[in-house]
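Read through the structures below before going on.
What follows is calculated from the coordinates using simple rules that are stated; it is not laboratory data. Fair warning: this is a prediction, and the values are worked out from it, not measured in the lab. Cβ atoms are built from the backbone, for glycine too; each structure is taken alone.
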Structure I
Amino acid sequence: MYMALKLAGFTFKQSQKIIVKRSEDDKLQFISSLENVNSLGIQIALPLLNLKQMPLIKGERVYVLISLPSFSIEFNTRVKGFRKDNIQLVVLEFPTDYKRVQRRNSVRLKVLLDVEVALVPREAGQEPVYEKGQAVDISAGGMEVTTKLPVERDQTVLVKFVLELDRQRIYNFCIKSKVRRITPITPKTKRLGVEFLDMGISDSDKIFQYIFKKSTTSIN
């Protein structure tokens, strides 16, 4: 039975395939797997390329890439040591930071999500008037929604929606967005491509977690 391993705010399955390189720009990519994450550090299988082991020494810097359907998690770290637990393992230090890189060929996640869309009020103190709609895909940078709201390209709108990661993590969003594309569906209904504006890191992280969970669920 595979263990659930927590790293960088995400949960991975044991033996999740990863890529290990000397540096971010290195062309040589060694294949490994994530085997354990505990107080000792990040434990991975010996990285291989064409059945040849990646020569590693304690203290050496490496670059790790965990590839997922919609994005990858990448970070620099150091080799902390080596240990054996059924297989030979390389122990890596926990990174001080990491980055998430969306993959260009799979930026968006297809969804069916209830949303509400409103034009940003022109005057201070005015309440926005929301029109119900439905999101058909989402990314950390925006979404596509169907709505009957009268709107024009490049107008600014407010988009409200809820993302549920699990019963304990239900997040409400109200994000100012720019209308980048409009595709008519019926005389009254249209599909909007909106770009999220001024979104904080916390909200971005939550959307990444949602995309990650849905992506991994779809491939399990």
Structure II
Amino acid sequence: MTQQYHFTLPQHEAMGLEDFLPSPSNEEAVRWLLQTAPAQWSSHAFVLSGAAGSGKTHLLSIWSAQQGAQRVTLGDPVLAAIVKGKTPAPAFALDNADACAGNPAHEEWLQHFYNATKAANLPVLLTAETPVAQWGLTLRDIETRLKSGAAASLLPPDDELMRGLLLKQFRDRQLLVEAGVVDYLAARLERTSEAVRCGVSLLDEAALAGGRKISIPFAQKILDLSN
């Protein structure tokens, strides 16, 4: 089995529509979030799940920009305004919604937030690392409501997306590499966008420091990759 490696997530990431790379691994989520009006969802709340680095927050950022959504956090005081009918935005987005699990106050807030936005007919996008059934919620009412609602999952990057992510990272850094290097890395790096970003960053720094061209042997040595 090919060995895979984990890298530290960079601090800055472009989150615009032009920075998002569509592929078969995210096409269902793209169809529902970027090509379908929230009014056509099966419920007002949509849960987008996927592993860390799969692109959840990126899609949430694009959707928020398109819908004029306000990003909220668990326990956000905006709930009081919604309940009073003083809606500050036409839609809302909650990243890492699964973090509420096991926290009674946050689970209760999420339940009230769900009910209030539903009553006001306001679309809500929530992201999580896993589907709702795996969150471990103790409030069965909100668990049942979210489980029965609209949802999509982001799959690990496929070969096409891995190559696209690598090419973009190399282009952004104005690095010229042969196609064989891209294919080599796509087959060996961990299949997450942060692994791609950090891998290219390490190669860039090492190439600059040593005045070297990024080749397959160079990448193998710097990233300690197997053949």
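For mean projected area of the Cα convex hull in nm², for residues 35-162 alone, find whichever of I, II sits highest and give me its label. Don't skip to the answer; put the middle values down first.
On the way: I: 12.8; II: 7.6.
Checked I, II; max of mean projected area of the Cα convex hull in nm², for residues 35-162 alone sits with I.
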Exercise for the section: Out of I, II, choose the structure whose coordinates give distance in nm of label points 7 Å out along Cα→Cβ at positions 115 and 139 equal to 0.8 when calculated. Expected result: II
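To which of I, II does the computed value -3000 (helix-only ellipticity at 222 nm (-39500 (n - 2.57) for each DSSP H run of 4 or more, over all residues; to 500)) belong?
The correct label is I.
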Problem - Among I, II, structure where FRET efficiency 1/(1 + (r/R0)^6) of positions 43 and 195 (r between Cβ atoms, R0 = 35 Å, to 0.05) as derived comes to 0.55 - result: II
Completion exercise
For FRET efficiency 1/(1 + (r/R0)^6) of positions 59 and 203 (r between Cβ atoms, R0 = 41 Å, to 0.05), structure among I, II ranking highest is II
Practice task
Rank structures I, II by Rg/Rh (Cα atoms, Kirkwood Rh) and report only the one at the top, that is, the highest.
Solution key: I
Fill in the blank from the handout: Matching 12 (relative contact order in percent (Cα under 8 Å, 6 or more apart), computed) against labels I, II points to structure I
Handout entry: Origin of the derived value 2.3 (distance in nm of label points 7 Å out along Cα→Cβ at positions 67 and 147; candidates I, II)
Key = II
